[in-house]
Structure I
Amino acid sequence: MIVLLVALLALLVLAAVACVMLALFAANTARRVEAALPPLGNFLDVPGGRIHYVDKGTGPPIMMIHGLGGTLRHFTYAMMDLLVGEYRVVIIDRPGSGYSERGAATSARLAVQAEAVAAVIHALDLRRPLLVGHSLGGALSLAVALEHPGLVSGLALIAPLTQVETEPPGPFERLAIASPFVRRLVAWTVATPLAIRGSRAVLAAIFAPEAVPADFATTGGGLLSLRPSAFHETSSDLVAVNDDLPGMVARYPSLRLPVGVLFGREDRILAPAVHGELAVAAIPGATIELVKGGHMLPFTHAEWCAAFVREVAGRIH
């Protein structure tokens, strides 16, 4: 009996040491990543968090919102430079993503994030911007339009999440951790080394059938996903998304603003027929454009995306 207790105690000590070592590795990785990829813009305190944003150009206002696990670098990579000559372009790190922070008690629900986006619009005096949302950023853009009628002038949605998904897309399955405690534990132990080991395969699946840009890790901000906070907040976003989506879907017919949807025909993350065509059928006057490509159009087809944004902007009166 004593031998078993000693063995159990030894295992517990080893497990604790391993957890400490993994946490130190994760913290060191985060420091190195943040030194290599510092914030690009300014910070704004809003109810529920602190938002990191880039604000460039003059003209009609556009706000861009990235997707799950992304950062504002998804738009500064190429799209921003194609639009700043014609528009005032504001790009945000979604609450909890990139360098934006959620308050300790702030939910990851879309409705809560929509409140933060609305607060940024008011604080920066954007005056009814066109929202450009990619993937989960598309769902958040829809939430803003539904929860704050009249606050935005239109929606340009690129490969948007618009319908309830009962199972997460394959590359995101490991993020589906319902327990907040387990989510935090995984974030600060195995998440970073597993991300380093598996990042190539995950990115290939997200970009498929197109190639991952060679500078995605740096210019595209990919390295920022190696931080424990990135895993934790991305998992929180994934788990919370269906809290609001069912109710949102039922309200799509109430939208009264220009809405355009752009999808890659070969998108392997979100099905265009489901997240594009069903949404467009439900939203009065909405349009859809299908192009050759996968899910990460802001990287792989920035010119098409910019032209799409201009087309939707042209419908605003």
Structure II
Amino acid sequence: MSAPLLEVRDLTVHFPVASATGGRGLLTAVDRVTFDLHAGETFGLVGESGCGKTTLGRALLRLVPIAAGAIRFSGVDVRAAAGAELKTLRRRMQLLFQDPWGSLDPRQRVGAIVAEGIELHQLAHGDDVTRRVLRLLERVSLPVGIAQRWPHELSGGQRQRVGIARALAVEPQLLVCDEAVAALDVSVQAQVIDLLLELRERDGLAYLFISHDLALVGALSHRIAVMHLGELVELGPAADLLARPRHPFTQALLDSAAARRGARGGFPLRGEPPSPIEPPPGCHFHPRCARAVASCSQLPPAERSDGAGWSWRCIL
């Protein structure tokens, strides 16, 4: 197999917060996360709201401060990059936002929004910028006349396609898709997903696809990582992980999704996630785990692996 496009090792992100006693504490949003992502691969990242998924995606792009760990993109040290090198890295790694309305400047027409990155990175000049914008709009199945419209004149699906065109305008190799279809109607979701799959097959784009929807992630991803309270508790091939999850949290997520569909059985999630400021000792999931034993509350579980790319953190 070729070298990974993106290598992440022990990535950790802290945020300072006020403690219950009035002092200052640290919230560990991302806790020693390690994974690789290859060109043309979709890497799914799932977990509950507040588990650190979005923070992880933004940390990869250096949009939030990183406390520890290493990130390498095509062999380049992302944490050490500065100046022109950092600018180039950010062109090659783009973010597709969850909210297609809030992510577009309401004071700019669509054509200017898509052209901004092209002009900033000097990828084209003069009339070539306009021609490039129109080609990008056609590429995401939008009529070229939309270039003269304002964001508020578009539907949610059209706005998200504009966001995709804006990201593609700077010729990225990786798209970080942060709940990129969560705000769209189901029928529009399907259209945007089909577009993302087409771009992956045609251009070899890699995706970090962040979502709380296991079914959606399973349909799109080659591999899935499950995140709980800042940690990756399971990582493996998408089809296998969804069919035979090895971590109780993954199973609970699947059971909760089944319960929402009206199915019975299993151990759907109950209660609220613990505080990331004061996480439970041992395995952070043990207070909500239907399979927990006494030792689960004593020591953090070590990572286990099947030797073929499937890993999990559970003593059972």
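Key figures for this structure:
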quantity	calculated
Read-out helix-only ellipticity at 222 nm (-39500 (n - 2.57) for each DSSP H run of 4 or more, over all residues; to 500), computed value -13000, structure in I, II	I
When FRET efficiency 1/(1 + (r/R0)^6) of positions 35 and 275 (r between Cβ atoms, R0 = 30 Å, to 0.05) is computed for each of I, II, the largest belongs to	II
Label whose coordinates, when distance in nm of label points 7 Å out along Cα→Cβ at positions 99 and 291 is calculated, return 2.9 (choices I, II)	I
Parent structure of the calculated result 20.6, 69, given that Rg and Dmax of the Cα atoms in Å is the read-out and I, II the choices	II
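Read the figures in this text as sums done on the coordinates, not as results from a lab. Because the structure is predicted, anything quoted here is derived from the model rather than measured. Cβ atoms are built from the backbone, for glycine too; each structure is taken alone.
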